[in-house]
Structure P
Amino acid sequence: MVRRVAILANGGDVSGFNAVIRAIVKSAEKYGVECYGFVEGYKGLLNNDYIKLSTSGNNRASGILPKGGSIIGSSTNANVFHYKTEENGEVVYRDFSDICVENIRNDGFDCLFTLGGDGTQKSARDFSLKGINVIGVPKTIDNDVACTEVTFGYNTAVSVASDALDRLHTTGETHHRIMVLEVMGRYAGWIALESAISGGADIALIPEIPYDIDKVVEKVNQRRSLGKNFSIVVVAEGAAPLGGQLSVVETRDNGEGVDNTKLGGAGEKVAKILQERTGMESRCTVLGYMQRGGTPTAYDRVLSTKYGAKAMELAIEGKFNVLTVIKDGKLDSVSLEDVVGQNKEIGAVSGNTAESNIRKVTMDHDLVKTARSIGICLGD
């Protein structure tokens, strides 16, 4: 019987974290289950730092539905199976997962809910192999968690990007400029592609399609020949030219830990080349963390609530070591083994590797077909 559960939010913050937490807590209270939250994700699990969560009293889980961020914090770059620490003045990486397992068991938690992306769910799967009951909830604005059609936080990010494009559109048209918007999307171009469609962009460059800059220049010049003396370009941060590399600002900790490659500059690179090649003034706006923060959209509030309620339902039914997903438009669950795919090694770093199982844009997807049909240049 599930009587006592814990929640952790991990990875970059998104709008919808709190809506999921609220749904889990409210559903738990219906079944008489106590809820707790580990503070700062897997870091809190390692430190055994947790708080009581409820919708009554001063236990923090009330009135949080429209609130951005996470009331229990979140940790980035915290892979407890390969955790950065210092010994004798030197930085080393250790597997502290057994400490986490001991904490969960000593605390009497019957289930751990992991709210996060592919890295978070990879660790969740690894904990399941150590005998911990885990249920994952797919979070990431990049929308790249495997086995689900949509992650919470994504819709809000697209909405923010779409609003930015509306505003850039008027400036570009007024001053006859090329307006470039760089959006998040390390290895998957969902935000760039969907916001380009919703925001009326002319060009969308995504990680899945190495772009030919000649094709991009051709599109701008084609528009100019039709009397349209401005263009709107969306560039995912992970977009790269044919035969080129990702735009990397910094590689932290020699790439150890989680995914410590800091991307940046993809949009500025495109803007500079377009100005040189077309003679038109080009400006780049990097949307950055604006996509992550603030009030979640109505869609994300509902999706997050559905995910949280489903997660608690699965726990009550004793269905552990799964991820809540949307499949064929309906709530469902899949094994965490399916989520990690071939990334089977315990403690392995998640990300854009041959063994990773992140969800990328495929060329037969409706969004790609729609973009091409309405004349959006994808750089190929």
Structure Q
Amino acid sequence: MMKLLKYFKIYDNELCPCDSGKPYINCCKNRKDKTIKASKKPLEIQVMEQFRKSQFKCCLYPDKSNCVKHIKEAHALQNNKIISQLAEEGHVYILNTKKSPIVIPIENEEPEIIIPMDRVGIKHATTATCFCDIHDDEAFALIEKGAPDFDPNNKGHKFIYAYKSFIFEYYKKLVEQKVFIDNVKQYPSLLKIKEFVRYYRAISMTLQEMDNIKDFFDKRILNKDYTGLETCILEIPESINFANYACLALDFDINGNKIKYTHKGFISRLFVTVFPEKTKSYVIMSCLKEDYSVYKKLFYQLQNINLNKIKYYLDLVLPLYSENIVISPRLWEKWDDEQQMIYTFLANRQRSQFLTYKTMFALGMRNLKKQESNFEDGNRGRIDLFQKV
């Protein structure tokens, strides 16, 4: 019970969440809020707007000694080798967190907040200001423009894709933390609200876990040591019309069985990249060697279960678990209004709605456990990311 209470309360002698370095009792506990500007916008919208304004410039490369001042908009998915292949007239579709969300009023309930899918230029798709000019080139040279196509047997290729999927998600968490700190500095009374304290505990724990993973990657990136990961590669014999990167923990495998990814309160994460090449495509899933036992069964399934069933699984998993899918206009504009709406709805599930839908997804996969056929093109459901166009 005491541990549970601690999750919802800031104690006097712990460091203040505003990042001042002072104990809470000597900092924000008795400090008054700044004057709150009147706004008709829901709180979620105000937070999203703050998130957009809080994008900060830094270089996350482990060796800062050669950094240059110019921080670029680095691509999580390579512009020249992946996004440009998906583009039509220089544009792709993404869930655009930089655009004002849509507010749908619901009677007697909280409004529905929807981040829209948006047609954006390829220079602004999957970008973040988290590397300087020099280190963006240096860190990802093995897979960037001019580099050969992906080689499933190349340890460096596999490692760099895993690192890239991790480090861009890590940057997002740093931005999220900055938004939290900025809020506390303006409105310290938020620290007396249980849900806000819970959010603080959650993001602090996530960053603590991710800091440990960053240490792992930092040491190896500096030494060009591409060991320490276990990787599963799924080769798809056609060029798909979407791409994705993610650092996540999947709850269920292809048969709907629970994946026990939490150990002693820490989460075992997967580093995922999905992308097309000219005549084929790849799904790359990596984890730390120490976490291989968690994902061993999933990796086996990806190598041995019917490919069309795997596509069905990914159609359900990727929109629900990742906001980083880039869709070619060739695919998006072939979907009808209902398909586009269903995809956008799934991609916006958060909190309790996310829990509900992932449970429904698991039940569905368990019901299909013994079914190996009828997952061919046209049979995979209303959302088919692998649909041929």
> Just checking, which of P, Q has the largest value of mean count of other Cβ atoms within 10 Å over residues 228-235?
Replying inline: P
> Suppose you compute volume of the Cα convex hull per residue in Å³ for every structure in P, Q: which one lands on 172?
Replying inline: Q
> Taking distance in nm of label points 7 Å out along Cα→Cβ at positions 148 and 180 for each of P, Q, which is largest?
Replying inline: Q
>> If relative contact order in percent (Cα under 8 Å, 6 or more apart) is calculated from each of P, Q, which structure is the one that comes out at 22?
In response: P
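Values quoted throughout were computed directly from the atomic coordinates according to the rules given, and no laboratory measurement underlies them. Source: prediction; values computed, not measured. Cβ atoms are built from the backbone, for glycine too; each structure is taken alone.
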